[in-house]
Structure P
Amino acid sequence: MIYEIQLQTDRRDDMLDITEQVKKILVQEKVQDGLIVVYSPHTTAGITINENADPDVQKDILRRLDEIYPWDDEKDRHVEGNSAAHLKASTVGASQTVISSTKGHII
């Protein structure tokens, strides 16, 4: 089964929690046990897992990625001006594999 989740961000750097959208698909499809691969085909978006217990962690992750890959580096040559986004996405990765346990709960 392949499903698509449409996302929209308001900022150039953002982290979105898609846990509920993924859980909804699992319940809808009555998935009890298995593996879920969450993948972004976009070259400037990455997939990571974060517990979301403290919103400052997201801010820290974004801040540290921006320190490593600043948006305004004059040496960047990519004509679209988004080399930082490509580098950040490559660092974070394009996918995560998650285990689904009985009754559609994500472990």
Structure Q
Amino acid sequence: MMKPTTKAALVSALIFPGLGHLVLKRPLRGCLFVVPALLAIGFLLRTTLELANNLVDEINSGKLALDPIDIIARIHASGVDSPATNAASLAILLCWVGSVADAYWLGRRGQA
């Protein structure tokens, strides 16, 4: 049988950050990782979908040729690689790594 510590770390690592804390019966602490990760993912999805919609509109109107090189150039020119999107990506990474480490640490300290 798998130890709760290992199970919690794996759940946080493989499913979603903070969910391993539910295994340890620490849902409020898990929310410290789940909520920022969800907000960052939502921001990145919204940004990506807005850009995709703009690209489709430009292709359909004839402003943008259906050429991969032109499309890539337009994506880079859109500013999608901005400090905000980089910060959101970093927040997801920190939540993911932090939740795995915290779940493991909590389990090892017997605070579960």
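A compact table of results
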| quantity | calculated |
| --- | --- |
| For -9500 (helix-only ellipticity at 222 nm (-39500 (n - 2.57) for each DSSP H run of 4 or more, over all residues; to 500), calculated) the corresponding structure among P, Q | P |
| For 13.4 (mean count of other Cβ atoms within 10 Å over residues 36-43, calculated) the corresponding structure among P, Q | P |
| Answer label among P, Q for the case where P(r) over Cα pairs in 5 Å bins from 0, in percent, calculated from the coordinates, equals 2, 10, 19, 21, 18, 12, 9, 5, 3, 1, 0 | P |
| Ranking P, Q by FRET efficiency 1/(1 + (r/R0)^6) of positions 20 and 60 (r between Cβ atoms, R0 = 35 Å, to 0.05), the structure that comes out highest | P |
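Quick note: the coordinates plus some simple rules give every number you see, no bench work behind them. Because the structure is predicted, anything quoted here is derived from the model rather than measured. Cβ atoms are built from the backbone, for glycine too; each structure is taken alone.
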